[in-house]
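S.K.: Multiple structures are listed underneath, in structure tokens.
No value in this document is a laboratory result; all are computed from the given coordinates. This one's a predicted model, so the numbers in the text were calculated from it and none came from an experiment. Cβ atoms are built from the backbone, for glycine too; each structure is taken alone.
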Structure I
């Protein structure tokens, strides 16, 4: 993510927090955003596993 758009997204996250939000709330929102972006990047690069394969690996019913 480019610096300017990252700063804009940080402002957006702050603007949408409640007035009662804690530092932990803010850090959680940033963590979730970072995790989603990493997942999208992995998906774009084809680094995913089909859900059927995951279920098979973990012995889960379909």
Structure II
């Protein structure tokens, strides 16, 4: 049986934590930052957990993580 391939875009964007949850970066922090308030930009900093509904799709993209 051949090995499954990992999606190369997914392995750059997601990482699996020790408890099995999947970590991702926040969106809307790349450009057009002048009209966003400092509070919004501060809350977009850091990482969050992928929602349980999307976690199954992400796990299929990174099978060996």
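S.K.: Mean count of other Cβ atoms within 10 Å over residues 29-36 was computed and gave 12.4; which structure, I, II, did it come from? Mind dumping the intermediate values first?
M.R.: Details: I: 12.4; II: 8.6.
The value was obtained from structure I.
S.K.: As an exercise: helix-only ellipticity at 222 nm (-39500 (n - 2.57) for each DSSP H run of 4 or more, over all residues; to 500), calculated from one structure in I, II, equals -8500. Which structure is it? Please list the in-between numbers first.
M.R.: Numbers: I: -22000; II: -8500.
Going through each structure in turn, the value belongs to II.
S.K.: If Cα extents along the principal axes in Å is calculated from each of I, II, which structure is the one that comes out at 52, 23, 18?
M.R.: Details: I: 44, 28, 13; II: 52, 23, 18.
Structure II accounts for this read-out.
S.K.: On distance in nm of label points 7 Å out along Cα→Cβ at positions 13 and 37, which of the structures labelled I, II is highest? Provide the component values of the computation, followed by the final result.
M.R.: Numbers: I: 0.8; II: 2.8.
The structure with the largest value is II.
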